[in-house]
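Scrolling down, you'll hit the structures one after another.
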Structure P
Amino acid sequence: MSWMLLLDAGNSNIKHSLAGEKGLKSVLCLPTDIRETSDSLGLKIFHYLQLERVSPGEVSGWVVSSVVPLLDEVIAGACRRFCGCPCFFVPGDIDLPIKNKYHRPAEVGSDRLVTAFAARRLFSAQGIIVIDFGTATTFDCIADNDYLGGLICPGINSSIKALSSQTAKLPQFSLEYTGHDLEIGCSTAQSLSQGTLFGFADMVQGLIKRLKLKLPGQSLVVGTGGVAEKLMPLCQSMDEVRPTLLLQGLNILCLENKLIEPDRTIL
């Protein structure tokens, strides 16, 4: 059986999964490290293939969305050495069938375009807002088959790191919560947790409300990445959460470009 290896190379993490005729296998997440070499990355991918009981010779290609240019040649080199197959970068080597309406189209990261494309293929709503809770929090707007652009805000984990690095006396804290209602913090850790969670939730709610005024029809809101699942109960405006939306988009591209045989049951 032939497999495609899908990689989402982001600023904080590299997520990867195998895609076959029955969809995605398990998703693994590696920390992004610009000191990575083709050998070190290739060995990590090799161990993942072993975990999935897939030999390198069964991988017919790598399909990559990368927003870390310094790692692009590292990824391509790992692909050549460890799997001996083509490495396709999106959108450079594989076109995304969505119309990019950005004033300067090249400025849009491939991650934003791939998640927009995935949402367009997976949902029928005329207007869609994709919120990606990554290193930054991005809001991407789609109307029909047009990628309109969006918003870029601080990421929740990036904000926590910035706060802790600039304040000597603030403690470490968890983003766990016990209910869906705001609580007045009775400790510094609880105050930080409640303020961060509900602050981001209200930012998301407010921006969704404003963006929906710019889009046609009853727009659908899809969350992905990082803390999307944690924020879902606090954000009634989010309709769907798809943690692996970008990898799903790469999988759909593989199917549409006949890089793997389509299985109608997975979409």
Structure Q
Amino acid sequence: MEFLVEFKLKVPDGTTACEIAGLANAEAAAAAKLADQGHLVRLWNASVAPAQAVVGLYRADSQAELDHLLDALPLAEWMQITVTPVEPHPNDPAARGASMSTQLPDPCLRRVYRLEATLGTPLDLGEVAAGHRRIVPLTGGTFTGPELNGKLRPGVSADWQIVLPDGTALGDIRYTLQTDGGDLLYVQARGVRSGSADVLARLGRGENVDPHEYSFRTSTRIETAAPHLDWLNKGVFISVGGRQAAAVVYETYLVG
């Protein structure tokens, strides 16, 4: 806890200069000890008519602990002490500065498009160094979104896929989209489709499986030469996928 403490000193009549000097030195030593212990943070002189006061910023676990520390000061009997507990304020510039340096904004997702693509017959290369290689052509389809709509271009779209022994599929997905306005988008996605052995076996047999039964996620990049779509070149995207018997669906989101 933090406290603002105001001290008003009243020296008793008849006190000698030697006594005052001795107590002042003892007070300075006590203040230095409290600072070393982390209790005394700052100390200021404040002119409060008609007298002069001292204001300090103190830290303690409780006001009871602070009262015990202040009562032990050499000049305590000569001082009127006022203690005010303080708490952080949301508009404190120092607090905002600390927040800016230590806290980062939470990401948010904005849907860009939903692509529903038809699939051709996979080309099975067999076992390679990385695993079982399959090339799955994307033969057509359409995409729709709040700002982008169009179709998938066949012949330049496929998933260069590696299937691991447990059935997990590592996707290297590259496809080309054409908007209704004629702009071309080149999309690259790296993804993982994983789940239980039973679910992956069903997917491997070409069955329709509820996408909630497995995880199919990709990190996605989009390139375009269209000036009005340049924001796509600068965006970071993720996609959620769903595999159907003869199709695949990708919901693509901009990470903001």
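The numbers here are math on the coordinates, done by the rules we state, and not lab data. Keep in mind the model is a prediction, meaning the values are calculated, not measured. Cβ atoms are built from the backbone, for glycine too; each structure is taken alone.
Miscellaneous remarks
- For 75, 22, 14 (semi-axes √(5λ) of the Cα gyration tensor in Å, calculated) the corresponding structure among P, Q: Q
- Read-out helix-only ellipticity at 222 nm (-39500 (n - 2.57) for each DSSP H run of 4 or more, over all residues; to 500), computed value -6000, structure in P, Q: Q
- Computing FRET efficiency 1/(1 + (r/R0)^6) of positions 61 and 133 (r between Cβ atoms, R0 = 41 Å, to 0.05) across structures P, Q gives 0.90 for structure P.
- For 19 (relative contact order in percent (Cα under 8 Å, 6 or more apart), calculated) the corresponding structure among P, Q: P
- Taking mean count of other Cβ atoms within 10 Å over residues 37-44 as the measure, the highest value among P, Q is held by P.
- Mean count of other Cβ atoms within 10 Å over residues 53-60 from the coordinates reads 17.6; which among P, Q: Q
- Label whose coordinates, when distance in nm of label points 7 Å out along Cα→Cβ at positions 21 and 213 is calculated, return 9.3 (choices P, Q): Q
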